[in-house]
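Bear in mind that the values in this text are calculations on the coordinates, not laboratory data. Since the structure is predicted, the reported quantities are computational estimates derived from the model, not experimental observations. Cβ atoms are built from the backbone, for glycine too; each structure is taken alone.
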Structure I
Amino acid sequence: MYAGGAEKKRERPMTVARLHAIKREGGAIACLTAYDYSMARAVDAAGTDVMLVGDSLGMVMQGRETTLPVTVDEIIYHTRCVAAARQRALVMADMPFMSYPDAATALANAGRLMKEGGAQMVKLEGAGDQAHIVAALAAAGVPVCAHLGLQPQLVHKIGGYRVQGRDAEDADAMVEDALALERAGADLLLVECIPAALGKRLARRLRIPVVGIGAGAGCDGQILVVQDMLGITPGRPPRFSRDFMPDAGSIPAALEAYVEAVRVRTFPGEEHSF
């Protein structure tokens, strides 16, 4: 396993095709957020497959109450910092709130994230009604990660940060949304705060990799906010997270422990799932 460090052998960079191959081969994809150069160096060196420059930076880096105030310019800035550190991991950037209300605007902003920020994939929230946006981006050569389940950009509409897809009707609708987004050209699906059984069901139904956060061990990969898994997020930690620092003793060791736990599927456990 790639464990980072200047003295260790450098692996070839991650690509969308390799992510798909990991799913086909039954492996697990390890993902983490990153927002700055120094942390991104450590995250990349730990063997992480995908580094997400999430609009979560509004909360964990800026101290905002939600992700909604984050701008395209801010995502570009942080993506540029992370991309500068990239040796192996694929760099994915969030499309922030109201940056993709229509196809033309989505194309313009995704283009900026890739050309100015150095992103290799963009992520957008939205159900099957966003399939036309995904299709437009895919047709233009933009790799896309769709995002279902708990969608933080809809926090005011849904009334808080709550588990989604608990009842059968909602679960079925989410599967149909996922299939529509896959048909539209999504290369990856991120699912957040859904029952573990639904995460496993989605991973089995879709050809593209399904990466979960609070979505159970049955997904094709896992992602956490790096501050959460290092135990430095203020307040009560999310149920779906795990603090890897106490047993590791250092940030690089904690990052490697997380990647290894995802790869061998000891994380997440039942205690991290819904």
Structure II
Amino acid sequence: MSIGADAFGFVRDHVRAESAIVLETGKEYLVESRLLPLARQTGHDSVDTFVAELRRTRNPALMRQVVEALTTNETSFFRDSDPFVALRQDVLPTLAKERPGRSLRVWAAACSSGQEPYSIAMTTRDTPEVAGWKIDIVATDLSEEVLAKARKGEYSQLEVNRGLPVTTLVKHFQRSGINWRINPDLAAMVQFRQLNLMRPFGPVGRFDVVFLRNVLIYFDLATKRDILRRVRQVMAPDGYLFLGAAEMTMGVDDAWERVPAGRSSVYRIREDQRSCVR
């Protein structure tokens, strides 16, 4: 039996209010499959009875778990590969010429279980132009559950097989029982924080590079525009923004310009807009 219309409507409205993710009609099967384990964990035989109790109690912890359960956390090491090639061959060498202080800050937004920020860390370590530099990577996500996994930095054989070349695995990971754990020197480069892109970012500092990949596709136009505007406020004026292959700033926030980088593209704040960045 699938989730009822009233229960679906409540979950849809709650998830949209908290994360801006839009669950359109036809996604009932997704809500049912994602929430059924949580329903059974709390002693309910169906998602409908679980949601009915949730509507009555408004339990903050469970309300948060519902949002986390419906947040897509698809990820892999060096996902789509081309952005990381662009980072190594184009972006980092260019920044190396422009940063006499020999330090860089990178933000991996919506980092899920950590594969992306650790891929960024490995890329910086394997880029000669920034060898010996201080690289700080801030990785954020809405879900505390995936952040806990990311902080641990331990992955199964199946997970490391997804996108991680064997030579890179041996170089940057060590065995942990049947799993693999990221080397401590790389783990120390990444700081994980809980952050909801819908809300004010808080005191995150200024970034030279921002990875905001495969996130905007889940939001409506107004939310995309607001997030891109706020990202500009935390970027160095000459910094670089990475988006997913299906995402773009055109028609959303025209303060950005698209710049070719290898077989990929990156985005930079237009020169006539850089003075507007605080």
Structure III
Amino acid sequence: MMIDENIVTKAIATRFFHKFLDSVELDVAIVGAGPSGLTCAWRLAAQGFKVAVFERKLSLGGGMWGGGMTWNEIVVQEESRHVLDEAGVPVFEFAPGYFTADAVAASVTLASKACLAGARIFNCMSVEDVCMRGEGEDVRVTGIVVNSSPVEMAGLHVDPLALSCTYLIEATGHAMEVLHTLTRKNGVRLKTPTGEVMGERSMWADTAERTTPENTREVFPGVWVAGMAANACFGGYRMGPVFGGMLLSGEKAAREIAAKLRG
């Protein structure tokens, strides 16, 4: 058939803005499309919640894409391999309790599971701020402020747009961009031992894998931390190319937030 470029343009613009407008009011906004964010989006969307993931980069998968040192294999442990099994990612036992998976296969499959479950994923879109409501002890985050990543990268002064959400999940990894913005601009205290972002410690994979799910929780009214952001928020260690804790963190956030949304 003959291709009409005008129809192509209309199709992309129409479908994108239908998707975007359907995400103006969300149950859960997830910032960061790494393994914890994608796992959480998949689990929540599969239960019928309205979920969108916002990723600054063009690609999805966060640090999982590169495996270890660009060698695109990852390791998960026995306790977490069920997530990849359920997603359909082949895993291979390397040693008792240690399983490997192709980093690209894991990344694209988790992204696919999230999309096909109904989660909206917006890449090349940055979350530059949050929306706040209430006073004193009743203050909480009620939404996100988004802008085009190319606009941000170019340093252009272009006003953003706001979307509402019942819960926001900070899953930006080591950077913890949302939390740093929240505390810097509003002077609020987080639910950490110091009341502040405590920062990431050096590598200790065994401890980090345990504490990543443990630190996955609500850190400010309306804001949860997941994945490496959870450990960095609470002063935990990093784990390197072991991704089991990330997957379990996404599962835990989805499970506990779903219970809260159901009331």
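Work out which structure the value 20 belongs to, where percent of Cα pairs over 36 Å apart was derived from one of I, II, III. If you can, show how the numbers build up before the last one.
Values: I: 5; II: 20; III: 13.
Label of the originating structure: II.
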Report task. Given a value of 1.00 for FRET efficiency 1/(1 + (r/R0)^6) of positions 28 and 132 (r between Cβ atoms, R0 = 35 Å, to 0.05), point me to the structure among I, II, III it was derived from. Result -> III
Report task. Check the numbers for mean count of other Cβ atoms within 10 Å over residues 212-219 across I, II, III and tell me which is largest. Result -> I
